[in-house]
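We did not get these values from a lab; they are worked out from the coordinates using the rules stated. Source: prediction; values computed, not measured. Cβ atoms are built from the backbone, for glycine too; each structure is taken alone.
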Structure P
Amino acid sequence: MPATLHEHALFAGDPVLAGVHHLDLDIEPHAHDFLEIAVIGAGHGRHVTSQGEHPLRRGQVIVLRPGAWHGFRDCAGLTVANCCLSAQALRAELAALHDLPMLRRMLWTDPVASGTHGVAVTTADPAAAEEAIAEITLLERDLRAEPSRPGRVLGRLVTVLGILADGRDPGQEALEPAVHPAVAATIARLEAAPAHPWRLDELARSINLDPTHLGRLFRRHVGLTPLGFLARLRAERAATLLAQSTLPAARVGAAVGWDDPTYFARRFRTLVGLTPTEYRRRSRSAARPQQGS
């Protein structure tokens, strides 16, 4: 897997990164600033997250939001297929993925839920997982093709995501409605200016809704309150700054809207599972050559 785990170095302007890896060595816990989907194939190993260590099983699908961290231990012939999406692209050319209920739950709702620290682990049908691994192999090939094949890459990405979504519990996603326009508009405002000192009444007033009603809509469509979503957004933006810059932690917090350094450290640890200093250390340790992500 890549020797560095920072978006600006890995993606080189592309929205997607992919690879299939066979691990026999431990991968130390590390952080990164993009969205990662890891599909587990054959072999053995243990997954390390803020929730502890757990045995890996064939067919597991691990989704990590930007700012999340993980590692692998006791690996023996472990197959891990990675499909990584640029955080910048998720706010731009890949933003439409959020409009699809089955993908919204997999890539957004589940991993940003309270207490997950940006990590969601589910299990797909083993046949679906193997099919997804095969498609990720082809996606890796298409990404390396000369001349570039952006249309084929996008099509392959959607295929991978569709296979994994279909391999989950089919009933849960089918019940999810399309994102309410008021929720979409509020998300756009928050993403455009996460450092603004937003209040719920201000957000509700901007879209002519009662604050309580907006809160209910957000919980239904996002799984968080508007301000809970804002906190997660700030934590992800802070993780990017911690990984990619040398700004002191206090200035990072202020840059994303948390002016009080103590409060920033507390909120970041609650949402990510590490203090800002620990996160920066792990994101930098990822620059050492490794076989996995």
Structure Q
Amino acid sequence: MDRLQSMRVFSKVVEQGSFARAAQVMELSNAVVTRHVADLENHLGTRLLNRTTRKLSLTETGQAYLERVNRILADIDDADAIVTSQSKKPTGTLRIYSQLGFGKQRLAELLPLYAAANPDVTLDVTLSERTIDLVEEGYDIGIFTGLQKFDASMISRQLGMAEVLLCASPGYIRQRGEPRVPEDVTAHDCLNFSNVDLLRNHWPIATDTEAVNIPIRSRMLSNNSELLRNCAAADMGLVVGPSYAMIDDIKSHRLVRLLDQYRLGQMAVMLVYPSRRQMSAKVRSFIDFITARFPHPETDPWCGK
């Protein structure tokens, strides 16, 4: 059994949603593709795929296995690409999708540096709050955060872990006082996300020993985090948001961090791209560029501490 090839076949079957399409793309027979997946399941002693006459679906074990397989395959492809792409110069248009807040607050700092180092690459960047299909919409790279979902067949690398911060303006604190314990938040006006149902009526606040859901009163709802921050800076109320979006306002004293001895949660910042055996030099150059600037992906590079 060629386990590495079986992993590649399994990943391609999931990506294509069909044994037959995977066989066609990989230029293998249907029987060979089926045998690779069966051999993998026999080796592991568990079923990875649920098969029906109409569709395939991953089992829970298969989902977890696919994520690790894609990382392994990506590392192998990366090793090959280091050798094969050294002589290739990044050129052409690089299409990047990024979650709105991260793009405006942090990607804007990095893109000029990348552009200066890669003058033959044209950047086509889309910022949005919506979750997209990178392949279907023709993007080379995606940066997703928080509750955004992406296809499990994509390669994903964690860039950092953003801490959720609670803030208010100095003016609001002078008018209404500063919450000292989580329960104090209930008495304050809150500026809240309209597109996150989990935060609609409660904000989770935790100590080292327990987590509590604090009831809140939303004075304003919006799906745009920048609008919420700006209204908070104008003394409207308390606001929560990821550290990458809040830290500049904190440093400039537009906002003050509150309850910093408590935790309001974290959200991962993920670099996502399609699994391709022969990655273009422009995509490889951007992946290398941005991952080099996040050397500690398990920590928060903008926590404000």
Structure R
Amino acid sequence: MVYYIIHRILIAIPVILGILLLTFFIKAAIPTDAVTALYEGQVTEGEAAEAIANIRAKYHLDKPWYQQFVIYVSDVARGDLGESIRTRQPVMDEIGYRYVNTLLLTFSALAIGVSVGVLSGVLAAYYKDTWIDVTATTFSLFGISIPAFFFGLVLILVFSVWLRWIPVIGSGWQGLILPAFCLGLIEAAPLSRIARSAMLDVLGRDYIRAARAKGMRESTVLFRHALPNALLAVVTIIGLQVGNLLGGAFIIEVIFGWHGIGELAVQAIQWRDFTITQAVILVGAGTYVLVNLIVDILYAWIDPRINLGT
């Protein structure tokens, strides 16, 4: 098991280096950098040229790109994500609580998605070809087809405008309810389909027939023998779902006014503050890699049939 974990960590290192390289070159895609935009129209041409030159030197923008990249990687390795060009505050302070809020939204949505998705998938498989199966299948098709931002607007219209149960923009747990359910119900759709397919496969296995032939209660057969084996497929896909949730959270945070790193990323792009933009993408991608690493380890721990030597 230890060798397997080390092997997976070593595989993740090139991915992380690729993420660092990608985030570094993001600023090259910005037509006008934040340094120029910061002084544009605010000072005279001579003053702007001097100020821009000083800031470029401060942020090493006057050096060749390969030197900038080495400095960038060494700073990240020390936990220094730089300083916002616009606010002049450390990026870690800018991200801080916003990252916690995004994780809270993401994993709340994941808990809702896994609970609803697995339950509906199990019921659909057990009651195959009944109205329960048709309802669950229709729900999953609807969830896969509808965009997250549109579903979010529908929830706001129904629960905030028409029913007035929940404010459009709230703080604390009240502000978390709608965005978490918006993301969670949409992510429950593919999990429901996967859980249904896995349960149908498991319920047709010989050991399930043998358990029923021994006179075991149906609840024991379903939850002690069938469900644990069916959940292996769900665990496999959870790592990918976290990536979808992080991407969806960026959009949902803007719609619901949830103060996470997605909202900060939109603001940073508007400000042309590439330092914050780099940091947000790096943190989001790093979280995705870390979650997938944890899922790989959990999957190997749950399923002993996996060859831990590879």
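Key figures
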quantity: Label whose coordinates, when helix-only ellipticity at 222 nm (-39500 (n - 2.57) for each DSSP H run of 4 or more, over all residues; to 500) is calculated, return -13500 (choices P, Q, R); calculated: P
quantity: Comparison of P, Q, R - label where Kirkwood radius over Cα pairs in Å, for residues 103-206 alone is highest; calculated: Q
quantity: Computed 0.95 for FRET efficiency 1/(1 + (r/R0)^6) of positions 79 and 127 (r between Cβ atoms, R0 = 25 Å, to 0.05) - originating structure among P, Q, R; calculated: P
